[in-house]
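Asks: Below you'll find the structures, each written out as structure tokens.
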Structure 1
Amino acid sequence: MSFPRLTGILLHPISLPSRGGIGDFGPEAYAFLDFLASSRQGLWQVLPLGPPANGNSPYSSTSAFAGNPLLVSLDRLAERGWIEPSRLSSLPDSVGNIDYGQVRAVKLPLLAEAAKRFLCRAPADARSRFDCFCEENSWWLEDFILYDALRERYEKQVWSQWPRELARREAKALDTARHELAETLQIRRAIQFFFYEQWHALRLYCAQRAIRVVGDIAIFVDYDSADVWAHPDLFRLNGNLEPEVVSGVPPDAFSATGQRWGNPLYDWNAMRAQSYEWWIQRLRWATQTCDFIRLDHFRGFAQFWEIPANEATAIHGRWVDGPSDELFHKLREALGSLPFFAEDLGVITPDVTALRERHQIPGMAVLQFAFGDPGAHIYLPHRLTADRVIYTGTHDNDTTLGWWRTAGDHERRAVEALVGRCEDGVNWALIRLAQSSVASLSVVPLQDVLGLGSEARLNTPSKHEGNYHWRYQAGSLKREVAEKLAGLAEVTDRMPQGAPPPPAEEFVA
């Protein structure tokens, strides 16, 4: 699929300065979208929106379909009468980085309280929308809420450690659990409904301002997830329902032992036997949730690194063929156009590039990677084509100012040889370089727009603590910054055109 020529901002909703200690879909999200509109930005890119499984990474989720309850705005629920505004006084301070333990301890009980009130008092129109949501999404919702309730009952033990009859989904045991957990299941349905309505209300607000939303799909799912529990036949599990092989990437110049991610690998033969229905459902859901989709670790669709589960590192893995063209043919048959672009960074073999090009899926380029040596110049603007999405950096990179402060002399000389000395900072030099490129989409992390250093880095891939905590401070989105972005969008021919509206529904939660 070819994309329009647009520019936009990468900001995960958790990084909004919302009241309650974590960003959400409330007033600050709308203020941010107003800033995008005044800046003539046509894109808002987010990270995966699911509930985190291990740690706080949005790329490790307990569901490929459910929404993260922490993103639900209690302020919006209070406006609708589902919780008394006075009950929100206990929410954490909105200033500073995210303290997940504190946020969960305070916010989740308030969400449950709002859900109970909604279930008891919702007027007919709201109740009808809720019933419709539950019916239309039962194919993923019912498995998720039961899994989530059981996970809480068994103190977050991995599902394979639950009583055998529940781990193996014996019908009688599941019926008993549904009966015993009926009240909490209904609360979880309501919270997912809140998430759905608030997110789609935001999308409608975006469409009214010609802003398209870019979503993100991680190729693998977490073992500790409703998806693996509900569909063990689609994954490479042994007789004890534990992974026999797991995901990762092989050793390279950055890691002598490679990366062992640990996600269970798909049983692609089983997927094929079911005509890839699970993947079709997953990506149909994604396209109903966002306008464009970034496919993480795209090379895994061509070949993936298979690691025996009993190996502690990624050294003793092997490359195995993925579903390749067959999957994308099935997706196109089911979905029509494929509004995807590929995360194809790093060492990419010709077969991966050929797969991407055959299906007209644009790739990525990151300017921070472009100055190390002549081989890295493939990411420079003069080497790109329109079927690219260019970034100054991504959520996995340091901010551009942080990168610059640790860059080697060779990289610094290369940057200055290309762009000269930039009085308003190397971050703006790279922003201009990205937006003046021929790449169809240009995306800049908000940290680079605000000129922030390493203290604002969102994620360090090799670091296991302290990731996904950063939030920008209220008052950071200055008019002069919006004017600067707007002028750049105009001169680089990236002014937003009318975005297609999402389905015409009323979203009021």
Structure 2
Amino acid sequence: MNPQCVLGIDVGSSSTKAGLFSRDGAAVDSASRAYPTDVSRPGCAEQDAEAWWRAAVESIGELMARNPRAEVAGVGASGHISSLTFVNVAGVPLRPALGFQDRRAIAEVDELGRRFSRAELAGYLGIDLPPAATWPLPRLLWFQKHEPETLDRAFRAIQAKDFVNFRLTGELASDASSNRGMIDLANGQAPAALFARLNLPARLLPALREPHEAIGTLRPEAARETGLTEGIPVVAGWNDLNASVLGSGCAHHGDLFSITGTSEHLGGVTDSVVERRSAALVAAPFLPGKQLLYGVTTCGGRSLDWFLRAFGGPRDALLARAAEVPPGSEGLFFLPYLEGERAPIWDAAARGAFIDIRSGHREEHFVRAILEGVAFGLRQILELLPAELQSGSGALAISGGAAQSALWNQIRASVLGRTLTVSAHPHTGTVGAAMLAAVGCGWYPTRESAAHCMSRRARSFAPDGAEMYAESYARFCELYPALKNWFHHGVTENTEEAQRKAHEKNSSV
């Protein structure tokens, strides 16, 4: 008898990952393919949507070649959001998609702030979002101003996983939560009155479905390309955060999570209406009657990847040497603001920095300072959560690529002062996507029941010597306020004039 499984796909910001999972959540097999982000123009970060599809095809094809007897009952996908992939009526991309690191819409954030109060925008969108160039609305205004032809030609603006789903099924569809910032979450419709005031086309929003609801079945062409069987149901899927939290097994009030990767999300599940909260946190819809209250950074694992790429050196060897450095990196600090920062400061002009460099510092000190700097930033987010979430005795579920380092996990546990439990499968976005497929094909009645039955935990890390980090953390919290004016003084790379010159330079090459 052929083993029956579900397929989860996670279209990430640096790679697409695919995994086959059994009914009880056991990982059958997984594969991934990476793709580049074009950052050749200041403040810009773009990706080729076709690269997402090629990565999905190759990853799925590898899985099916290794598991020819696997019977796939359903397909689910998750993916990064705010990518704004503009497609025509045939689903063909009109231009490269914007990555979440793209900061070109800073001026439009200011424009929205002048025209609307934060409360007004929250009323239109059904969610209170910190002002940032990463959200869809300022990006749409940037295109209105700088590339009006793109808006004129666009039939839909879809998310990364929606493009992969379109190539699988031929259907342009999405889910509500993945489109926060360009939808009224209160009614699941385009915010027509707001779009009218901004002269934006409301047609850009695709048809919306529940994350576990089938949007179509696998097309013959997609079946030939991937090695899957024609006619398999494909569900709408979810944004990468929601899918990763679900895949971590967090589905109940008080559950805490940390989703690592290029960026990092830290927060908790709550069934309370979150009205009074830090302005740096986002309260987003999750399961029925539940919200995610979280903060998101811009550079988590990307900080370490940047250092290794820029200065070389074998990753495992450097991490082993960093483990020998005492906590506090012998006075060396790192601000992980390489691409600006979202939570807790929401400042696109912020920059990364090493502080207090001394002649005795070696490569391993810089690596450990990066690990500690990212952990300190996460602690700032944790301290913004309501007391009811912070005071729980449960462990914090951690997953993602950056959660595979035992040293980094131990540093996080000690800095945060909480026990961490690591998910058995590193990429819980694929697990959560597979859970959605499992619900969609009738294996489980609800997403909660799928999370309960299919999530698995592996190792745990208890705080060890948290007091050793107390002084270092206090000093870390002083760094951004001390450097903020420096970051903002003379910053020109995000100005419209600098972007125009960079665009003209690229066009002339």
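Asks: Tell me which of 1, 2 gives 2.3 when you compute distance in nm of label points 7 Å out along Cα→Cβ at positions 83 and 395. Present the calculation step by step, with values, prior to reporting the outcome.
Replies: Values: 1: 2.3; 2: 3.2.
Matching structure: 1.
Asks: Relative contact order in percent (Cα under 8 Å, 6 or more apart) was computed and gave 21; which structure, 1, 2, did it come from? Display every interim value, and only then the final one.
Replies: Values: 1: 21; 2: 17.
Label of the source structure: 1.
Asks: 1, 2: which one has FRET efficiency 1/(1 + (r/R0)^6) of positions 171 and 451 (r between Cβ atoms, R0 = 41 Å, to 0.05), as calculated, at 0.10? Intermediate values should be presented prior to the final figure.
Replies: Details: 1: 0.10; 2: 0.95.
Label of the originating structure: 1.
Rule-based calculations on the coordinates, nothing more; no lab input. Just so it is clear, the model here is predicted, and its values are computed rather than measured. Cβ atoms are built from the backbone, for glycine too; each structure is taken alone.
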